[in-house]
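Engineer: These are the structures, in structure tokens.
Read-outs: derived from the displayed coordinates by stated rules, not from any lab. Keep in mind that what you see is a predicted model, and the values were worked out from it rather than measured. Cβ atoms are built from the backbone, for glycine too; each structure is taken alone.
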Structure 1
């Protein structure tokens, strides 16, 4: 998604309730500041960590914002899939 320019390094992602905020890194991973310190890793790993869960589908947990509001980043993945067909 970052490689295709659909998300940019430094862009903010949120959970659906805007309680958790993450920043996109140039390599496509994300970083979150938490009470335990900065967490860095994949959308799935960090999504699970902030929820204190064993696993997380980061594509549906993390959201990006545009003029139309928050949308799951899975929307961007689907857009990429359609463009490559």
Structure 2
């Protein structure tokens, strides 16, 4: 599901919930984005809230209030201040 206040460009989305987010050139599978900017990423079973994720591969991870780039995370929880 992609909410009306989201933008999704050049992406593949399968079983994802995208709300109030900007998504570009991303493959999303079984993930949730809320208030996020996700660009050039691959996310599988991730929960990304109020975060910026660029050039990142995310698997079974949670990001909340962070800026992450050029990273690979698996089974990780990262929170901002």
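Engineer: For relative contact order in percent (Cα under 8 Å, 6 or more apart), find whichever of 1, 2 sits highest and give me its label.
Structural biologist: On the way: 1: 22; 2: 18.
Across 1, 2, relative contact order in percent (Cα under 8 Å, 6 or more apart) peaks for 1.
Engineer: A further question on this structure: As an exercise: helix-only ellipticity at 222 nm (-39500 (n - 2.57) for each DSSP H run of 4 or more, over all residues; to 500), calculated from one structure in 1, 2, equals -7000. Which structure is it?
Structural biologist: 1
Engineer: Taking 1.00 as the value of FRET efficiency 1/(1 + (r/R0)^6) of positions 36 and 68 (r between Cβ atoms, R0 = 30 Å, to 0.05) derived from one of the structures shown (1, 2), identify that structure. Numbers along the way, then the final one.
Structural biologist: Working: 1: 0.30; 2: 1.00.
Going label by label, the one that fits is 2.
Engineer: Moving to a separate point now. Here Cα extents along the principal axes in Å was calculated and came to 41, 25, 24; which of the structures 1, 2 was it taken from?
Structural biologist: Numbers: 1: 41, 25, 24; 2: 28, 22, 18.
Considering all the candidates, the number was obtained from 1.
Engineer: Still on this structure: A value of 3.6 was derived for distance in nm of label points 7 Å out along Cα→Cβ at positions 4 and 52; which structure in 1, 2 was it taken from? Write down the numbers at each step before the final one.
Structural biologist: Working: 1: 3.6; 2: 2.9.
Computing distance in nm of label points 7 Å out along Cα→Cβ at positions 4 and 52 on every structure in 1, 2 gives 3.6 only for 1.
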